[in-house]
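**Q** Quick heads-up: structures coming right below.
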Structure I
Amino acid sequence: MSMTDPVADFLARVRNAISARHQKVDVPLSKLKVEMARILKEEGYIANYKATDEEGRKLLRVYLKYDGNNSSPISQLKRISRPGCRVYVGHGEIPRVLGGLGINILTTPKGVMTGRQARKEGVGGEVLCEIY
């Protein structure tokens, strides 16, 4: 299967793993996905992540997080910018997610960061996804 949109694939796998209540999910490794996982961890949406090598395939293993009621802090993972329709914003127009309750992840000239960080740094970029 050719991967036209690895980010969408990553989001879909995490989404499916959560709805199936898995403890962890493996996705093909990429620098971008590691950065996305780092943000998800920093923002408290996942428990942990690590890059791992299984039978010569490089994987990113994402450890999901659930509370006492077995519900995940992630209720929605939405792909915003797609290969067929890129979404770029200037630092002044970075959308707030759920009035600041959710986060969005941007790729900017200064690296991958949340919309909040990008606003603070004064950089715009491509809006990869929203999480809440």
Structure II
Amino acid sequence: MITDERLVQSAVPAVVGLPLRILRSEGLVLLAASLAAFFSALDEPFWLVPLLLFAPDLLMVGYARSARAGAALYNLAHSYPAPAVVGTVALATSNQLWQAVALVWFAHIGMDRALGYGLKYDSGFADTHLGRIGR
């Protein structure tokens, strides 16, 4: 029996209850750990953080074409593989600037998850794996 009212209101499946709180707290941990690594391990200017923090949101431009294209681009920029590849290559080549980019990218993902902005479904921007935005 479904007891969570938010799940009943949305036809899109989403995490609810304790698992949702755990996922959101994991986002907060990722945000804090990424920023701690940036400030303690790299010799890059602090202003890179505010400059880059919202850069992944630029891929929302896909929603101008369609919900499907928007979700695909948004999810590409808001999942772990892309910044992991950037960070791995940056570590392998000792490139601190790109290490910084990867850490700020991870921080952005963590921030979004902590705030409840999850990966998008094709049905629309507000439908995420963490629930419907705005409810």
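Read-outs throughout are calculated quantities, based only on the coordinates presented, and are distinct from any laboratory measurement. The shown structure was predicted, so the numbers you read here are calculated from the model rather than taken from an experiment. Cβ atoms are built from the backbone, for glycine too; each structure is taken alone.
**Q** Of the structures I, II, report the one carrying the highest value of distance in nm of label points 7 Å out along Cα→Cβ at positions 37 and 77.
**A** II
**Q** Out of I, II, choose the structure whose coordinates give relative contact order in percent (Cα under 8 Å, 6 or more apart) equal to 36 when calculated.
**A** II
**Q** Quick check for you: by Kirkwood radius over Cα pairs in Å, which of I, II is greatest?
**A** Values: I: 15.2; II: 15.8.
Going through I, II one by one, Kirkwood radius over Cα pairs in Å peaks for structure II.
**Q** Same structure, new question: Thinking of I, II, which structure, once mean count of other Cβ atoms within 10 Å over residues 53-60 is computed, gives back 10.9?
**A** Source structure: I.
**Q** Given a value of -7500 for helix-only ellipticity at 222 nm (-39500 (n - 2.57) for each DSSP H run of 4 or more, over all residues; to 500), point me to the structure among I, II it was derived from.
**A** On the way: I: -7500; II: -18500.
It must be structure I, since only it matches.
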